[in-house]
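Please go over the structures that come below.
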Structure 1
Amino acid sequence: MKRTTIGLDLAKRVFQVHAVDEQSGEIHREQLKRGQVLQYFANRQASVVAMEACASAHYWARQLVQLGHEVRLISAQFVRPFVKSNKTDAADAEAIWEAAQRPGMRYVALKSEEQQAVLGLHRLRQVRVRMRVRLVNQLHGLLGEFGIALPKGGQVMLKAAAQVLSETAVPAILREALLEQIQQIRTLSEQIKVLERQIGAWERRTEQCRRIAAIPGVGLLTATAAVATMGQASSFKSGREFAAFVGLVPRQSGTGGRVKLLGISKRGDRYLRTLLIHGARSVLNWQRQPGHELDPWLKGLLSRRAPNVVAVALANKMARTIWALLAHSRTYQRGYAGCTASGAA
C-alpha cells in the first residue's frame, strides 16, 4: 500500500500540515501547536513526512521515525521554486509536499543526536576562534597606535604584550582595559583546548573517525566534522556525489549540448569544505619540502595548474576517499587503485 505524503512546515510554536487524500484528492490543511505535533502523527497511519532541512528538522525527524513514519528532509533551495505567490506557512507546507513528489528529488541524510552534538562542539569552537582572532587583531592595532609592534605567535605575543604594558608609557586609562583583553584571549584559548579535547575523545571512541583519520590531510577536526556532517555514507550514491554535497565539484553552464565547467560550486557545508582545503594545502606543503617525494598525480597537476587549484583538486579527492572508506568499511591504503571495468572482467 502506498504511503500518504505529508508536507510539514516547521516553526517554533505553530506548525503547518499539508496532505492530499489519495482516493478523493481532497486537500487537508491544518495548523498544529508545538505540543500537538507528536500526538497528531501518533494517531495517523505510517506516512511519508517531508520537511525542510532547517532548524530542529533532525530532532523532529528522529521523533517521527520512532512513530513509524518515513521522513524526507529537503534542502530549502529545492523547496523555494514550488512556493506559489505569497510566502505563508500554508504555502510553504504545500511547496514541501509538492517537492517531495518529484522522482529526482535529493534528500538530506538524517543525523543522530551524537552527530549533532559533535557538530555543536565544532560550532562553539569556531565562534571562539573567531573571537580570539578579533581580539588579537584589535590588540595589535591599539598598541600599534602607540608605536608598539608585537611579535607574531600566540603565547609569545601575549607575553610580549603584557611585558610592554607594564614597562612602557601606555596611558593608564587604556592599560587596564588592554590587560583585561589579554586575559580574555588566554581564557578563549583555554576554552578552545577544552572543546578540542572533547572532540578528540569522540574521535577516539568512533571507529569511522579513526578509519578516515589515516588519510593524509585529514586530522582531528576534519575527521569528526566529516563523519558528523555526512550522517550515513549510504545516503550518497558515490564519492563524487559526496564531493558535490560539500561543494568541491565544478559548476556547470551550457546549452545546445556544450557544457562549460566553471569554478567549484561552493555549495553545502562551508566549514567542512574549508577544513578539507586546508588539509590539502598542508599535504602539498609537506610533500614539496626538501627530502620528501611528491605524489606523481600532484606533480602532474602542479606542472599545469596553479597551487590553489591543485589544493582544491586534492580536497575533492580526499572527500571521495572519505566516502569510499565509510561506505565500503575499508581502511586507507596508500596508492590504492580501484578495479577498472576491463580489469574486473
Structure 2
Amino acid sequence: MSAATVLPFLRPGTPPWPEDAPTSMPTMAIDYRLFRPVPVEARFAVRGLTVLLGLSGEGKTSLLEAIAGLLPADGTPFRGQPPQRRPIGYLPQGFALFPHLRAWENVAYPLPRGRERRDHASALLARVGMAEFAERFPSALSGGQQQRVALARALARGPELLLLDEPTSALDPATRDEVLVELAADLRRLRIPTLAVTHDPHVAGMADWVAVMAGHRIVQEGSPAEVFARPTSRAVARLVGVRNLLEGTARTVAGGWATVEVAGSTLRAPAPAWLATGAKVGVAIRSEDIALGHPVDRAGEVNAVPITIAEMRPDGLAVRVRGAEPMALDILLPRWAPAPPRLGQQTIALIRAAAVHLVRP
C-alpha cells in the first residue's frame, strides 16, 4: 500500500458516515470452536464495529487468540492458516507498544525491510491522525494516542479483520468516552470489520452490532438498541445492566400484550410469541425507565405500582433509589427531579408498559 491509498482521517465531531460513503457495514461471519483453555462455541456475525460482551472467564480473549491462530481451534474464517498468514490486525490489552521505539518505528515493526518502510509507516500514522507524533516515544503519548499508534501498527498487515481485546482497559474514566467515540469513528471510516471484546456494557452501547456470550457460547446478537432494550434471558439482561430482574406469572395474553402478576401487583407488558397464560416469566425493567409520581390515565400505557422508599444514595450525577413493599425496585432518578423522594415515603412507581420486558425464567 502506498501513501496515495491512505484514507482521510475522520476528525472528532465528523459524522461517522460521510455523505458520499456507502451505508452498508462491512460484514464477516465467525464460526469457531475451541476446547482450551476453556471450551468456547461461538457463531455470530461481525458487522462493522462489533462488540463481544461477556463476563470475565467466558473465553472472549481465548476466542480472539483462536481467530488469530494463536490457540488451537476449528473454525472459519482462516481455517488451517498459520498465524503469520492470517490477514488479521490484533490490538491486545494495553496496546503492547515497544517503549524503546518511536511511534513510526512501532508501526514499521511488522513491515518488510526496505527503503519505503518508513514512508509506509508514516502513511499509516497519517491514516489515523497521528502523523505529527511519529517521532515520539510511547511514554510521551496519551492513552488515546497510544491506541491510535497500535491501530496503525495493526493496519500495517493489510487486515481483513481487526481484533481488539478490552479496548478501554488502559484508559482512565475521564478520557474513555472521548477515545471510544474517536476510535469508533476511525474504524467506521476504515471500513474494516472489527471485533472488540469487553465486559463493559458502556463499550457495547457504542458499537454497530453486539454479540453476548454466556456459558461460553453466544446467546444473543443484534443492534445495541435491540439487545439492551429486549434481552432474551436473565443472563443477557444482567450483562447489559438491567438491575430489576423479577419473577411473575402471566395472567392474560391477548393482542400482543400480557398482564403479569409480580409481588401482588399487575404489570402490563408486550407479550413475546412464546408466552402462554399461566406461565412463569422473568420480568426485566431498566432502572432509568422508572419514574416517581402520580399516575395519569393513559389507557394502560403506564403501570402504577405503590412502593415505599427504603434507600437513597448518590450515583454520579443521579440519585439511585431502592423501593420496597410490595415490589422491590431499583430506580435511577436524574438529579434535577422536581420533587425528590424521602426515606420512608410511600409513593407511586410509574413504569411504561413498553419498557417492561418479559424473558424466559
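Looking at relative contact order in percent (Cα under 8 Å, 6 or more apart) for structures 1, 2, the greatest value goes to 2. Can you say which of 1, 2 returns 0.00 when FRET efficiency 1/(1 + (r/R0)^6) of positions 107 and 275 (r between Cβ atoms, R0 = 25 Å, to 0.05) is computed? Label of the originating structure: 2. To which of 1, 2 does the computed value -17000 (helix-only ellipticity at 222 nm (-39500 (n - 2.57) for each DSSP H run of 4 or more, over all residues; to 500)) belong? That value comes from structure 1. Taking mean count of other Cβ atoms within 10 Å over residues 243-250 as the criterion, which structure among 1, 2 has the greatest value? Answer by largest value of mean count of other Cβ atoms within 10 Å over residues 243-250: 1. Across the set 1, 2, distance in nm of label points 7 Å out along Cα→Cβ at positions 27 and 283 reaches its highest value in structure 1. Across the set 1, 2, distance in nm of label points 7 Å out along Cα→Cβ at positions 115 and 203 reaches its highest value in structure 2.
Values quoted throughout were computed directly from the atomic coordinates according to the rules given, and no laboratory measurement underlies them. The model shown is predicted, which means the values in this text are computed figures rather than measured ones. Cβ atoms are built from the backbone, for glycine too; each structure is taken alone.
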